[in-house]
Structures are given as C-alpha cells and as structure tokens.
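Throughout, read-outs are computed from the coordinates displayed, never taken from laboratory work. For clarity, every value in this text was computed on a predicted model and none was experimentally measured. Cβ atoms are built from the backbone, for glycine too; each structure is taken alone.
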Structure 1
Amino acid sequence: MSQPFDPPSFEAQLFRPQAISPEVRAFNEAFLKRMAELPGPTARGRNAAAPSPFPAVPKCPRARVRHIPAPGGREVEVRIVPPANGNPRGAYLHFHGGGLVFGSADQDDAMLERIANATGLAAVSVEYRLAPAHPYPAAWDDCEAAAVWLAKSVKAEFGGPALAIGGESAGATLAVPVLVRMRDRHGFTGFHAANLSYGNYDTSMTPSQTWVGAQRYLIGTEDIRQCSNAYAPDVRERRNPDMSALYAELSRMPPALFSVGTLDPFLDDSLFVYARWIAAGNEAQLAVYPGAPHGFNIIGHPHAGAANDRVDAFLKARTQIPAP
C-alpha cells in the first residue's frame, strides 16, 4: 500500500519577485535598518548582554527543568513546557536556534507554549552545549541523549506515545542527525513527525548560503562562516553526514515539514533535503514563504502567523496515534 503523500509547495511563482507582497517588502526594509545596528551571531554568543534581533518573550510559569543522564556520567538539562490543561498525550523534542554558538532552552517559551496548547504535546527543549567552547559533536551528543531518554520514557513521563521532534535554524540542523543516530545507534524510528525550519544541512555551504543577498538579513554569509568555524573547526569534517544532514542516508525518517523563506540563506538546504527526504521513501511537506528571511516566524514577520499555524496543524495531525 502506498504511503499518503502531501503535494509539494514548489510552484515557480513562489520564487519570483512579484510574489513578495508590499506588506512583506515594507517589513523587510524596516528589519534591514534594525539589523544594521546589531551585532552578528558570533558576537552575541560571546556577549550575553548584546542586543538581539528577536523580541523578548515571557517565560512560561508552568515550565520546569529536568536533568537527564548522558554518556560519560554527564547530565543534560531539558526545559519542559506542558500544555495548559496539564494533560499531555506525548512530547515534542525541541532544539533551539542560535547558530550552535548562542541561545538557550528558555528562549522559545512562547512558541513552545503555543505548540503545546495546540497539539497537546509537552515541549521538551534541550540545553545543549555551545561552540566554540564545545564544538562538534558536543551539541549532537547532548541532543541524542535527550532523544534516547524521551524514547524510553515518553509514555510514563508525558501521558502517551505521541512523539515529535524539531527546531529552527541550528535546531533543525541538529534534529535530522539525531533522527539518523536514533535509527542507526538505537534501532528507534518511533518519532511520528519532524518540524524542520530553515536548517543548515551542509556545513560546507550550499550555493544559497553564499548569495550576496544573504548578507542583508538576519544572518549573512560571513555570519554562517563564523558559526561554522566555531562548531566545525576541522574543515575536513564539514561533509560528515552526522554533521551535515544533506549527505546522510535518510530512509525510515518520519513525516517532515520543511519551512523556509525565499530570502533565507539556507533556502537551498531545505529544498535539497526535502527532495532527498522524498527520494528516500519518506513523507514530506515543503512550505516556502515569498520574501521571508531567516528566522521569519519568530521575529514578527507578516508570514509568521501562517507558518506557525501550519506547524501546529502538521504536528497535531501527524501525532494522532490510534489507541492500541
């Protein structure tokens, strides 16, 4: 029996300049002016007090912190954001963004509250180690440890078997290798959905990462290079499939939603891995947003509402697990 298939959002008109609405153009121009006054991601990673392009969000009063075991006698901290009704039916394993050099598990509480309330899944965000103090594979190992713990305990800890994974930017970068590690190292393919928003799936750089236009928005080519130098100082490792998911063997992956804007320097990354996801026999959806830059769904961009609604609907639909 053939698997259900979601038609791709790959129409040519999405990539044409006329697809960018006046509202989006106006937002982008204002955003450019703001970004010109802010430090790049590696500078923010070195200075926690540096101004951020992301709006401040309140912390979830229901959130709690848990420390889970990791190999080598270490522990990994996770931040748990439950749905408002207090009765989760599973969990959404989340990895935050920040170029693998900055960010924290508590930076996305508002987004994770929204997802938890919309889907009934408790959000579990991982406080993974950051570069340059902890280069590859530190973050990957921490996220894998969280996935192993959750795979074993989701029913007991979070009320049901529904299990999803995802993240934005660096979070999506980490999510795919974690899925591959879970399959290859632990024999586990029990994630029901993957929410993958504008990840960097090739540390050796896809063509769109080197666009001149990529210099203008949230991150540019030089920012990407600086982050890569921090977490992948050995250039010989940059096409390692465990680091760069574009080169991974992607069979037996869960249904995935790839979200990306046409002005994102990681546009090619999403397009390429989306195609490879399907070619490997998996389900995938592609959501392309004309004129959207990197991080668009968390900076108040005009496309944010539609993109976030689609994420919520996707996660909810794909984690409806029939009762045994």
Structure 2
Amino acid sequence: MTGRAWRLVDGFGLQAPKLGVCDADTPGPGQLRLRVAAVSLNYRDLMVVQGTYDPRLVMPRVLLSDCVARVDGIGEGVLGWAVGDRVCPVFAPGWHAGEPGDAAGAGALGHRADGVARDFVCVSAADVVAVPPHLSDAEAATLPCAGVTAWHALSTLPALGPEATIVVQGTGGVSMFALQIARLRGARVIVTSGSDEKRARAQALGASHTVNYRDTPRWSKAVRALTGGMGADLVVEVGGVGTLAESLSATRNSGTICVIGVLSGRVGEVDLAPVLMRNLRLQGVFVGHRGHLRGLCAALAARPDVRPVIDRTFDFEALPDALAYLEKGAHVGKVVLTL
C-alpha cells in the first residue's frame, strides 16, 4: 500500500516541496500506523521550507509537524488503541513530561525527523493523544504545536484567573490559542495587531482590549494605561528582538515574558536593565510535551463551545499555495491542509 508525501528533496523555496509516493509501512512492535486526515501549518514550517530554520537540513525530508489522523494499523504489543481511533502525534516524539533536553529538539517532526505531510505515518503508540470528539479534523490538526505552545506558555504562571492580565502579540495560531486558553481560565487578555479588522476578530473571540501597534508604536504605554500603570502579568512574545523591548516595558514588576517566536528577528541588541531592575523573567517556550497536549485536549473536551480558530483550509495537493498564503501574514488563526 502506498500514499503521497510532501518532501524537500534538493533545495529550499516555496516552490521547492515535491509531492511524491510514500510507502505505508507496516507498524512495528509498539507502533501505530496512522492515516492522516488533516495537517496544519506553523511559521516554523515556512522557515524550514525557506531554509532559514536550518540551512543544513538533511534532505530528502518529509515536511510538517502537526496532524490529526485515524489509527489504521496496530503493531505487536500495543494496548489501549483501536483501529479508527482519532489521535494527534506529539510534536517531539519521546518527550512525555519534564524538561525537554537535547533529544526533544533533535526528534521534532518535520525537521530532523520526517514529518506528517503524508497519507500514512507510523509512530510509537506512546507518542499519540486522543483528540476532543467535538473538534473537526481541521481543528484537531492545529493542537500539537500551536495549541500546546500556548498551553505551555500560560502554564508558566502559578495562578491564572480574573486578576491576571495577559498580552498576546498578533493573531497567528499560537496567539489565538493563547487568547482562548487565557479566557477559559478567566484572565483578561490584551491583543496587539496592526490590522483593525484583525483586532475586531480578536475582540469577538474574547479579547478585553486591543491595541493597534502601527498607530501606537509604543504599545507598552497603552498596556500600562489599561492595567492602572502596573503592566501585564505575562506577555506572549512571538515577535523576537524587534518587539522584545516593548514587551519588557509592558510587563509588571516580577512578571514574565514567554519568548516563543522570532517573527521580527532573533539577533540584535537588548537592554537588560529592565530585566534586572524590575525582576522580570524571560522564559523560552519550546512547544511542549505529551502531558501538555493531554492537558489541552482535556480542557477543550470539557468546553465543546471552544474551537481552534481556522483561517483557511487548502487541499493537500496545494501545499505551496498554503505556504505562500501563510507568508503573507493576512491570516487569523491557523492554515490547514485537508486530505
């Protein structure tokens, strides 16, 4: 039995991925064979394809890290799963709890290990999580990276409730998950965006306030004004070096900035004085482990009225078009391919 797979074969670029044949392997001991139903795109995937994530990427490489799939075959010794069960593989196979360690990054799907942009994939039965039944395939496919990253970031606060204020940058996949998860836990959320249309969408999803960073480049002042001069408890920092100074200014004393993205750059000058003088915490967030994915799925299963935000779906064969759309940055939430 064979299927299809999107691979980088001999170079980088939006038109570089090639759709070819991929065998549906027989699951080995302890493995499940999955028939993929939908895959979602992350900014990381765009960077991989463009060659900016790892210019020395070993090719050929099957792309993408996030999918939802149905169990299609069961290897020897596997208990607890049945053919037809709907699951998500974890982003970093083998990372089930605790700190990531070097192995988590080395085995992350779609980079140093083949990804899920294919019809069939074999994975360890220990590396999948059942998904909430009320979610569509497209919605469930967004959970392993974007959803887990937001869940992990917000879990860095010891308490998250009505007294907490979270700042979310932009309206991409992680940011919209952070908005929804923070609202589930009762926190107030301030969203920054350069688009009034996107700000309106964020407010419809539960944002307490929004700030247009194009009209207000020093948006940290707006955040402080909205918090009585105190600043936010946590800033979900997706921009990188280009936005970090404002994030530091927007955060209350002893608050946290979760660094999860580098959209505006990863190298540059940073004034560390605010970090020292105001006891701030810069916390890097590398996606998350199986326990984070389980926690997110349990929270969503308990609230069937909450669904991941899907901006647009593409056919599986249209991966280059979907990547080009993601690159434009016009989306709110996630971009998904359906099989």
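Details
- Among 1, 2, structure where FRET efficiency 1/(1 + (r/R0)^6) of positions 158 and 206 (r between Cβ atoms, R0 = 35 Å, to 0.05) as derived comes to 0.95: 2
- Comparison of 1, 2 - label where distance in nm of label points 7 Å out along Cα→Cβ at positions 174 and 302 is highest: 1
- Computed -7500 for helix-only ellipticity at 222 nm (-39500 (n - 2.57) for each DSSP H run of 4 or more, over all residues; to 500) - originating structure among 1, 2: 2
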